[in-house]
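Derivation of every value follows stated rules applied to the coordinates shown; laboratory data play no part. Everything numeric in this text was worked out from a predicted model, so none of it was measured. Cβ atoms are built from the backbone, for glycine too; each structure is taken alone.
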Structure 1
Amino acid sequence: MGIFWSFFYRDLNIACIGLDGAGKTTILYRMSMGVHARTMPTVGFNVEELSVAGVNFKTWDLGGQTSLREYWIHYLKAMDAIVYVVDSQDEDRLELSRIELHRVLTHPDIQLQGAPLLIFLNKCDNQRISKEKLKEVFEINGWVSEEREVTVCECVAKTGKNVNIGFRWLAGQL
């Protein structure tokens, strides 16, 4: 029975990445605890287990500081999907954020061509970057293919606004 059950049931590994201060940890704590929790910059990684629409996620929250981004590649090799968080108030680093995501999606050691990509545009209660601008700068249409589904979800992690919508979309893709 164990082998049969494991064929149909397994935790899905999700990487949650983005530049430092984008709100990755706040989003995951909101989903796992249902409340806003004070966070500190992630040094290394956090792991949160989430259950969304009957799908269990083991979510790897990877630190976004410059010195930690080079390690993302090592974690991403075993992921089923990517959640990428962008701070909608950080217009100065939008191009850097695009570069980091593109680096991950095109890295030769990562075989995530078919992995769904959920991009949270966070802090939309006072946003300076629109969803349309993000799609243009990130060249989102170039990443959508028959193998990869991509969506951008505007959210406010502190209040929880639209966070569950993004994760429900992701659960539907897996």
Structure 2
Amino acid sequence: MLKKLSAWALLLGLAPLAAHADDSLVQFKGGIGVIPVSSGVGAAATAEVVNRNIARGVQPPGQPWVISALNAQVRTDGSIEVRGRGLLLAGGNGVGGNGNQSVFATLICEAAAPFVLHNTTLSGVPLAPNGDFTIEDVLSPPPPTPCASPVLLIRNVAAGAWFAAGIPDLED
């Protein structure tokens, strides 16, 4: 009898872990900083026309940014946890700094327009002096299940420009 009770207790104790594992919608491991211009056309070394690096309808900032690490998990209920390290300016007079920026996250699940932007709180979280940040929030509106073509953008509060993108973890 004691063995049966112990077995049930073990199973009941593991059930929440199994349920928690099953509610993962998409994960991101690694990040890519933004290069604001994707190409240019012009004579010699001066581009007269540039193509901005727009990601699923979201504009880039005026300067390049780098990110040293990014990990994120989105659950089917829309809850999201993002941990970023070293999100810093990669150009201009503020190079190597955080630009006194605050950031929020946007998940986009569509591969083609119209795009639905599933955002964390738009007031965002401030970047630490070394560019580190943590976002723990719930996306609004909630994302669809499944999220067919996931893109996670880290955006600035001031203009909504994207600073970094997550790399989808497709091994799940």
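Here is how the numbers come out for the structure above:
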| item | result |
| --- | --- |
| Value -9000, calculated as helix-only ellipticity at 222 nm (-39500 (n - 2.57) for each DSSP H run of 4 or more, over all residues; to 500), assigned to which of 1, 2 | 1 |
| Winner on mean count of other Cβ atoms within 10 Å over residues 83-90 once structures 1, 2 are ranked, highest first | 1 |
| Which of 1, 2 yields 9 [percent of Cα pairs over 31 Å apart, calculated] | 1 |
| Comparison of 1, 2 - label where distance in nm of label points 7 Å out along Cα→Cβ at positions 67 and 155 is highest | 1 |
